[in-house]
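Please treat every number below as a calculation from the coordinates, not as lab data. Computed from a predicted model, the values in this text were never measured in an experiment. Cβ atoms are built from the backbone, for glycine too; each structure is taken alone.
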Structure 1
Amino acid sequence: MNKIVVVGGGTAGWLAANHLGKKFKDNDAITVTLIESPDIAPIGVGEGTVPNIRKTLSSFGISETEFIRECDVTFKQSIKFVNWMDKHKNGDHNFFHHLFDAPDKFAEDLTPYWLNHGQGSMYADMLSPQHSACEQNKAPKSITTPEYQGTLGYAYHLNAAKFARLLCKNAVEKFAVQHIKANVIDAELSNCGSIVALNTKELGKLKFDFYLDCTGFEALLSGQALNVPFVDKSKELLVNSALVVQVPTKETDEIPPYTIATAHQAGWIWDIALTKRRGVGFVYSNDHMSDEEAKNKLDHYLKGNPTGLSYRKLPMKVGHREKFWHKNCVSLGLAQGFLEPLEATSILLTDFAASFLAERFPESDEQMLMLEQRFNHVMGYAWDRVVDFIKLHYCISDRTDSQFWLDNKKEETIPETLKTRLQLWQQFSPQKEDFFSKFEIFDYDNYLYLLYGMHYQTQLAPLPSHEHDKSKEQADAIKAIAAQLNPQLPNHRELINKIKQYGLQAI
């Protein structure tokens, strides 16, 4: 496996190229090449990340200061879910936060205390000072905090096209990844069904030993050449379309340090603020709402769209490949699959899969089948658990104001694994032991914020008095930490401006 090729650029392709380039940077016998079409622009919608991206960028040797300066980066500490609950029961513009700080970072598990005594307050606010920091538009760190470290947990919002360019530069300069601009027409297969060569428009036939398909929804290698079947998940996850738009902002506008996800009658709207614009996407089910209705709803969200911004429609094929590794080809990014933009799963799964592949890459044909089976098992499990977590947002909502929300509660749309867990959590609050695999992309922490942000009804026995008193002390201490911390943290835009001027401390 000496000649590795990544077909397709964008975030997926260049993440993969960096992971593999880093793995083999001291091995002169192995080359990593990325072939990128000069004619195909990346979709550039995935502008949200999760905290693990910090570890990835640091491992690539990318300066956080350079990353923030080059990619229009802002900090993301949470997803703020607006109107995901019944407005008559919970009020207009009801909201909750899915924070990036663990719910037990500042205290022991306060969930039983909140379930018994705290439901007059917001779950995330009781458990973490990050809730009030987000609501006050605070940054997660200060200018003197070293790169990739923070007072509070964080990820990023970013310009996807600029991010791909930064990853490209890093892969080429640090890891000697070869970058070829050419249009791949198709692939040639051997008698055993493996890929032996790529046919390109500009350079003719190119031969490699191992192929990574990062060609987006087209899935040129895994889908078209190898005919790996697609597993449709549209019966579980009902949204299948999006209208996207970039909204210019002023340099004086506040930058929320979180993604805003606002639910509507047939889906939800993402709103991501970068330094000079907002990325907005109206996600919906066209089985429950017409394209014209969607456009009108997005106009309304943008306060009438006074500047006449034009919207781009993206159809979403919801699901994933039946196999993620077949013969000598691994699919990544949108070629591997796509569920929907909720919780920034696309970049998350791509980074996870590329890192997992690089850790145990086949050195010979003899290792191929064993590693292929291992990779497919792990990735299949990871994808199924992501489906569970995304479905959770819809099926536990108490909204009943449209057929979309009613359909999301139907038994046949809820995966069996999620049903089993929800039945358990009616009587017991989640424990870390409920998430027994390290390949749970979304874990104990994430489920707690979602379940109790949306007031999931877990019936617990009353706390003994000594546990109640101890929990109350810890909850009061968290309030005190928030009151002390917020004045110390800079305003979000203020920190971004300082980083651009002065930079962060290098690690």
Structure 2
Amino acid sequence: MDDTTEVRRIDELLLRSAERFGERTVLETPRGSLTYRELEQCVDATCEDLRSLGVVAGQRVLVVGSNSAHDVALLFALSRMRAWPVLVSARVAPAQLDAIVAHCEPHLALYVCVQPEARDHAARRDAVAAKFYELDEIRLGVESPWATLEAQALQPSGGVAALIYTSGTTSAPKAAMLSHANLLFIAFSQLELRRYSEADKTYCPLPLAHIGALGILLCVVAAGACMHLIPRFVPSELAVAIRRNGISVVPGLPPLHVKFLDWVNENRAQFDRGRVRLVTTSSSPLHLPVKQAIEALYGCPLQNAYGLTEASGVVFQVDADESRNDTSVGRSIPGVSVRIVGPDGAELRAGEAGEIVVSGPNVFLGYYRNSEATRAVFTADGWLRSGDVARLDENGFGFIEGRRQEAIRRSGYTVYPAEIEGALNAHPAVALAAIVSGKRAVDEEVAAFVELKPDASVTADALLEFLRERVATYELPGLVRVVERLPTLPNGKIDRRTLRSWAGA
């Protein structure tokens, strides 16, 4: 039976799973756990609470969340009511939240006050206590009750399931409109490709406002599995969850995996790989020695992948259980077509680096209230322009070179940060490195910022000398700065805009 034909919306996915897996645990949080039946009951009660606040179909409702059960319940409840959830991590800066509110004009704002950041946002924007189904404290802000309602899609699966603001590392943040069809396609494809089952328990520290976490949640629900949902990543807590809670799937970004590796190296006696069967990574450059260390730690292949919010989080993916001795992101997932094109839009040959363009049911509907950006992100024949640079080998395996917008033009050469970052990350003292463009008299400079491992010490000159044997002369940074901590965005990615300002760009 094709599950995708009987489910048209993400709330229908939960309803189907509640009927199939009623007493199985779907969510574990620091505040307790919920079965599928209990979560479905919570969604029904939350719908009633929302109706009492005047929520109707077509309204935009801002959800400022902290990875709690109520974040999940609000997502499904708003979907059931045909409203548009605007998902925002509580870890965004005040100015970022203000810009989001001004842009999308939500009818209501709901602050799930599990973490202090959400409480601070709520207090600053004069939100008041609201009576909701009793899971977590929620505060309510009435923002733009007069705003226009969104038209309902002719096909239920074509409606907007979530508005997710992109990180804005290279430009102003934009709101990606993701349809129910987009998200369900990813959920069911990951269910098959990652071989999720009822027995799986997935550890998730990524905010649900991050497309990766949202996709994982829906895949877990489709499988009848369990999500171990936590507000933020703490290495010691992951070790405990693996040892005591039976975690079987550990997704993450390379920086999170590196931090856990460092913690285990200092606390080896506290680590037991338990029943972990799948470890995944995406979104950031992955260096081969780091990949090999993670695989040795868990005793299974690290499955690399590539995606972007505008493509519902997944484009390329290494097959389950496939062990590779490189950092390929795998091949495009079934149903998704990929081309590598040059500046003129012509498709390139195997081995040539160019921009990734994507076509398939994972491609988003466009940017909310930004028709100019929507037109710019699609080619004339309707393919999504990723802005990322990659090459394909003869067998269709992808290798990410970097972001087209982040490429540095130096002395007539094009420098992609990922290669230099990978080389720096191989240094035994380095926890994480980031390369951005900086000012130079004639052309662009290569600027390196490095966060060290705990108690490690190394000079900028020593790092530069380390690089001389690993990258081309024109790739050597003109600026190397060791910092206490690299700035990050709420989704865990490095805040390159801030780094460029540090570099004087």
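Figure out for me which of the structures 1, 2 the number 0.55 belongs to, where FRET efficiency 1/(1 + (r/R0)^6) of positions 309 and 429 (r between Cβ atoms, R0 = 35 Å, to 0.05) was derived from the coordinates.
2
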With Rg and Dmax of the Cα atoms in Å derived as 23.2, 76, matching label from 1, 2 | 1
Between structures 1, 2, where is relative contact order in percent (Cα under 8 Å, 6 or more apart) highest?
-> 1
Working back from 0.70 (FRET efficiency 1/(1 + (r/R0)^6) of positions 13 and 253 (r between Cβ atoms, R0 = 30 Å, to 0.05), computed), options 1, 2, answer is structure 2
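Can you spot which of 1, 2 the value 23.2 was calculated from, given it is mean count of other Cβ atoms within 10 Å over residues 173-180? Walk me through the numbers before you get to the answer.
Numbers: 1: 16.1; 2: 23.2.
The read-out was computed on structure 2.
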When FRET efficiency 1/(1 + (r/R0)^6) of positions 21 and 277 (r between Cβ atoms, R0 = 25 Å, to 0.05) is calculated for structures 1, 2, the one with the largest value is 2
